[in-house]
1. Among the shown structures P, Q, from which was the value 0.70 of FRET efficiency 1/(1 + (r/R0)^6) of positions 88 and 168 (r between Cβ atoms, R0 = 41 Å, to 0.05) calculated?
2. Upon calculation of helix-only ellipticity at 222 nm (-39500 (n - 2.57) for each DSSP H run of 4 or more, over all residues; to 500) from the atomic coordinates, which of the structures P, Q produces -4000?
3. Can you spot which of P, Q the value 20.9 was calculated from, given it is mean count of other Cβ atoms within 10 Å over residues 64-71?
4. Where is distance in nm of label points 7 Å out along Cα→Cβ at positions 24 and 112 largest, in which of P, Q?
5. Taking mean count of other Cβ atoms within 10 Å over residues 120-127 from the coordinates of each of P, Q, which one would give 26.5?
6. Figure out for me which of the structures P, Q the number 19.0 belongs to, where Kirkwood radius over Cα pairs in Å was derived from the coordinates.
7. For FRET efficiency 1/(1 + (r/R0)^6) of positions 32 and 192 (r between Cβ atoms, R0 = 35 Å, to 0.05), which of P, Q scores largest?
8. For FRET efficiency 1/(1 + (r/R0)^6) of positions 56 and 136 (r between Cβ atoms, R0 = 30 Å, to 0.05), which of the structures P, Q scores highest?
Structure P
Amino acid sequence: MVVGSEVPNLLEPDAAATLVVSQDVDIAVPVDRHAQVKKRLQELHGFRQSTEEPSVWLPDSPELLEANFLGLDPSIRDPGDTYVFEDPELPLLVFALLSLLRPGTPVQIGELFVPVPRLAGLLLEKLATERSGEKGDRDLLVALGLLLAGSPADADELAGGFRGLPADLRHSVLANLATLSLLEARLGMPDPAPHRDKVGALRQRLEREEVAR
């Protein structure tokens, strides 16, 4: 599944790719499908594997985006249980919070079907991850892009997922929403200023969920 900053673009009507400017594509590989993915990569043209980071594939053309492969292990129960899936050809860093993701409806672009996760799970993963610095701010603006592409049903699903998180992750979600509501605009990213009320409304809803626990 595509799980990074390109997802808000893909979820736009007609996959307009206008919400977030990105230099790479993050692809989550279920660890039980690792062998199949590695085999298919042998058929990939126009990319070369990075010698420094073998989970990164670099494009031969400036018109293509770098591909970063991440590991997804649905069996992880501890959100802090991130580990390295060792492999001599395609090692993967398995991020525990990616276990919040569930397959969504693939996005069709021409004859291509792009697998993406359900929006609520990806947004929850983005908000539950501890972030700092410029990269952290940009990641939160990607979360804003997801929020803008979502529906009331996605918000309901996110609230349900929030209730199931451990206390420390619920705190991270609320803290990141507070940070997002204060961010300034970044070039090539969604401008948070017109959407502060929407971010605030989501935070207030999740705070009510927290009090109700």
Structure Q
Amino acid sequence: MKRVLLLIVVIVLFSGILSASGTKFTLTIYGNYLTIEDDDFKEKYGGKKFFPEAKVSVTVFGNFYLWGSYGFFPSRYNWTEWSNKGIVLPDIEGESTADKRIISGGVGFFAGYIEPGNFSIKVELGICSITNAIESTRNFIDTKEFIDSLEEKQSGTGIRGRFGVTYGLYKKLFSELSLSYMYAADKVDDKRINLGGMQVSIGLGLTF
């Protein structure tokens, strides 16, 4: 994860300098639809999530560019349980919040023109770091008395690939439709799970 963060910082710091020297610099904001592969996460929080993501790209040579992105979304899960086997109705309520962060970076290649009325194709490959920060609390239903809390962290570093098509809308503004896949595994309860999955994205971008 530290290597991914370092890559993002380097891209952001030097993008302005590169842009001033004639190098193209692009900022894209995505709306993503992620299909999660972790069965336990799907059962509790849902298997399909919509979340925003921002990506910075800097051309380094010809049609090749470096890119870095950041996405985040929270999920919530509520449940009830019993404190004693003999009681009829559940008397404990629980709530769990899972904050998922996705940090990615790598190299990309585009063919075509990112100009009004023109299409281009993008292919990207890089590494990703995915983290689930989970916090759970339990309280008595009647009195709302706090019982306990639990914090858990799932994280993995892996690979991410993206294929996208852009269309120039107006001057430096363009739209993008892309498909990507993320694989970043972690071992949870003696089982290796993928924290990522397949992702469909619709974005708007600006070139500088």
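1. Numbers: P: 0.70; Q: 0.05.
Going label by label, the one that fits is P.
2. On the way: P: -12000; Q: -4000.
Answer for the origin of the read-out: Q.
3. Numbers: P: 18.1; Q: 20.9.
Here the read-out was taken from Q.
4. Details: P: 1.9; Q: 1.2.
Between P, Q, the highest calculated value is found for P.
5. Values: P: 26.5; Q: 17.5.
Structure P accounts for this read-out.
6. Values: P: 18.0; Q: 19.0.
Source structure for this number: Q.
7. Between P, Q, the highest calculated value is found for Q.
8. Details: P: 0.90; Q: 0.30.
Going through P, Q one by one, FRET efficiency 1/(1 + (r/R0)^6) of positions 56 and 136 (r between Cβ atoms, R0 = 30 Å, to 0.05) peaks for structure P.
Read-outs: derived from the displayed coordinates by stated rules, not from any lab. Predicted, not measured: the structure shown is a model, and the values here were computed from it. Cβ atoms are built from the backbone, for glycine too; each structure is taken alone.
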